[in-house]
Structure I
Amino acid sequence: MAKLSNSNIGSRKNLIINGAMQISQRGISWAGLTQGDNNQYTADRWKLIEGGAGITAVMTITRDTSEAEGDFSNSIKVDTTTAETLATAGAYVGIRQELEGYTISRLNYGDSLAKDMTLSFYFKSDTKTGNLGAYAYAADGTRLFPFLINVLDNNWNRYSVTIPGDVDGTAITNDATSRMNLTFVLAAGSSVDGSTPNVWQAWDGNLTPPGADNFLDHTDNNLWLTGIQLEIGSQATGFDHKPRTEELLLCQRYYSKCNPTGSYPGATDDKGLHYFLSNGHANADHSIRIMVIFPTSMRTLPTVTSYDLVGTAGKVTMNDGDGKAVITGYHSENSVYVGGSNGAVSVQRMLRFYWEADAEL
């Protein structure tokens with residue numbers, strides 16, 4: 001275990017975005033998550049991952065404000081509503097964040113000067129104790145660093161592990177694609193828990209070391225996770241708390257929406273609604289368009305989804321009703337135009353819609 005320090009060495013040191021779970025643009029609760037919900041994003045930048053067939057667990061994941069440790073007001077809560085039996089040896093369930101190359105290429109992997117990282121996080125299980133499996137995966141060279149965290153009690157605790165620089169690995173590509181992921185494994189079957197702990201290794205299909213426990217094995221199990229920090233160096237320092245506005249902007253590189261805080265895509269509450277009224281407009285196709293400017297440049301060309309006033313995806317509302325086909329164009333990482341067409345000529349044209357833009361890894 002790495003040495004902990006209350007000092008805050010440097011600023012913006014955390015390679016993780018939204019480690020304090022402040023931002024949750026897509027919603028605050030996701031119920032009935034099970035087989036088929038792989039890559040479901042929850043709090044911003046954090047997603048559920050599932051692999052293998054035969055997953056039996058059903059979970060509700062919440063961005064929780066009622067249970068958080070000390071300096072933190074938010075956490076991710078995983079509530080097991082149907083237990084995971086691990087009847088299929090290749091099944092696994094976890095919580096993951098993907099890191100892009102621009103963030104981590106400075107680790108200098110594949111070089112004698114490869115840099116160490118230290119992961120620290122707060123975790124609580126209200127009933128379960130044992131070994132929590134986790135790993136870092138480097139896409140360049142398909143390398144894995146698996147480890148176990150010994151959860152000794154049912155209280156909030158801060159845990160840490162130092163991940164040594166991968167001298168024998170491959171240089172991390174400096175680009176905007178996923179080049180590493182950090183995954184907390186909540187359950188893993190017998191054919192994916194055979195990796196060697198605490199060393200970088202070529203990934204062979206295994207994810208955790210032997211001895212990782214199933215934290216989804218009973219419907220009494222509730223798990224909470226927050227304060228996740230991944231920093232360069234071999235010492236775990238105090239958590240790098242960011243202002244909410246700064247954290248939100250970092251998240252909006254990957255996902256943004258027009259809805260304000262507390263309102264989510266598909267809502268019909270008029271909050272964040274885009275509204276454009278045109279008089280005397282006479283396009284031959286009876287259409288009008290408006291440019292949407294994203295809050296920040298997005299990671300890559302995003303997938304943009306519009307919603308009409310009744311919450312139907314891929315539609316807009318025009319003078320003559322909801323459910324009108326959306327028109328988009330001039331699409332970039334910074335903006336897109338969104339429009340629609342009336343069914344008939346109208347001197348006064350009205351366009352209304354909500355939008356979300358997704359450029360996640």
Structure II
Amino acid sequence: MTAPRGGRLAECAPEIILSKLLGQTNGAIEQVSLRHGVVILSGNIYEEGSQIFLQTYVHFARRAASEDVRFTLKNQQFTARLPAQSFAFPPRKLSVQDLNVIERQFASAILVRSVPDINAPGTPIPVADLSREPFSYSVQEVRGDWMRIQPFGPGPGGWLQSGALSDNEFLTQKMPEMHFVDGLTGYLRYRVAKDNNETVNAASLIAKVEKAIGTYEMMNAGKASGLSGAIGQEILGLMYWLKPQPSSADLEMAHVRFNKAAGLLPYNADARNMDDLGRIRVGANSPQSLFERKIADSFLAAIAMDPENEILLSNLQSFYKVLQATPSNVTGLDQLTSEEVSNRLRETQSVRPQIAPRGRPQ
């Protein structure tokens with residue numbers, strides 16, 4: 001998608017488009033179905049001296065559905081939340097030759113065909129013609145990775161293969177984030193299926209997402225840091241968590257992912273919270289292995305990072321109540337005494353009413 005002419009550039013801001021697609025504001029010809037998801041990949045090409053860079057951004061969300069995950073332990077509810085649902089990927093250095101190759105391959109990949117068949121003759125979309133209004137269309141029908149499009153103005157209508165660009169080796173070499181988007185799409189498909197009680201092969205879908213995220217990390221020389229690296233780990237951990245009946249190995253794997261994400265974002269309260277919850281779920285069947293003081297102090301550190309995050313204090317209060325319900329016979333530096341638990345719980349209960357719950361802006 002390219003920005004329209006006539007001073008309407010602001011209308012193409014990803015946040016505005018996302019709001020319209022999710023039905024939060026008016027303006028979309030067709031909105032995303034309830035509890036279904038959308039991923040928007042956008043970007044800018046800019047110059048610094050004689051060098052050319054591509055900076056891409058991703059936004060993802062589901063309509064009327066939250067990415068928060070909740071679980072109950074000893075009648076107490078805990079909530080996990082992703083650190084972000086929009087972020088920037090590391091900028092990529094490109095050459096003029098790279099841009100020319102990308103333009104040619106992009107034009108050859110987005111061919112509109114009369115039937116959903118890769119062998120059928122195709123008509124190119126006129127994206128490189130700067131003398132005309134940018135090509136825009138609506139999706140009339142979807143079959144697998146094919147979609148039937150109808151242009152709003154001049155241009156071809158018919159079947160367009162949506163996965164053609166992500167399979168382009170040159171493009172994915174220059175933009176490894178295409179693999180990340182594949183993984184993110186798989187995660188959203190998993191969440192949509194779960195929320196709509198649809199049958200899904202969890203093991204197969206998790207394997208595909210792991211491959212996509214792993215390829216993204218490998219192509220970044222194993223240095224996918226910051227938000228992109230952390231979100232990749234966390235969506236995988238959540239998929240293990242959300243299995244119909246997660247095994248001990250699933251919970252362990254989820255915590256490994258959460259712990260890695262927290263290491264990539266050491267000063268992010270939501271990442272630390274998810275790491276703590278992963279540890280709690282792993283140790284749920286063995287209170288002696290909960291590392292009570294370490295978890296409680298980690299929650300307190302997260303609250304110090306984000307004092308207005310009501311989820312953190314709620315989780316800490318729930319954790320203390322779980323400890324009250326399952327007194328431990330084990331003593332040690334990391335165990336909290338019954339008196340300590342009671343005192344700490346009273347302190348959280350006196351502080352919590354002063355914090356107004358807040359949601360995450362899309």
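Each reported figure results from applying straightforward, stated rules to the coordinates on display, with no laboratory input. Just so you know, these numbers come straight off a predicted model, no measurement behind them. Cβ atoms are built from the backbone, for glycine too; each structure is taken alone.
Computing relative contact order in percent (Cα under 8 Å, 6 or more apart) gives 12 for which of I, II?
Structure II accounts for this read-out.
When you work out mean count of other Cβ atoms within 10 Å over residues 13-20 for each of the structures I, II, which one comes out largest?
On the way: I: 21.5; II: 16.1.
With respect to mean count of other Cβ atoms within 10 Å over residues 13-20, the highest-scoring structure among I, II is I.
If you rank structures I, II by FRET efficiency 1/(1 + (r/R0)^6) of positions 109 and 149 (r between Cβ atoms, R0 = 25 Å, to 0.05), which sits at the top with the largest value?
Numbers: I: 0.60; II: 0.95.
Of structures I, II, the maximum of FRET efficiency 1/(1 + (r/R0)^6) of positions 109 and 149 (r between Cβ atoms, R0 = 25 Å, to 0.05) occurs in II.
Consider the structures I, II: one of them gives 14.1 for mean count of other Cβ atoms within 10 Å over residues 21-28 as calculated from the coordinates. Say which. Intermediate values should be presented prior to the final figure.
On the way: I: 20.8; II: 14.1.
Corresponding structure: II.
Can you say which of I, II returns -14000 when helix-only ellipticity at 222 nm (-39500 (n - 2.57) for each DSSP H run of 4 or more, over all residues; to 500) is computed? Numbers along the way, then the final one.
Details: I: -1000; II: -14000.
Value -14000 for helix-only ellipticity at 222 nm (-39500 (n - 2.57) for each DSSP H run of 4 or more, over all residues; to 500) corresponds to II out of I, II.
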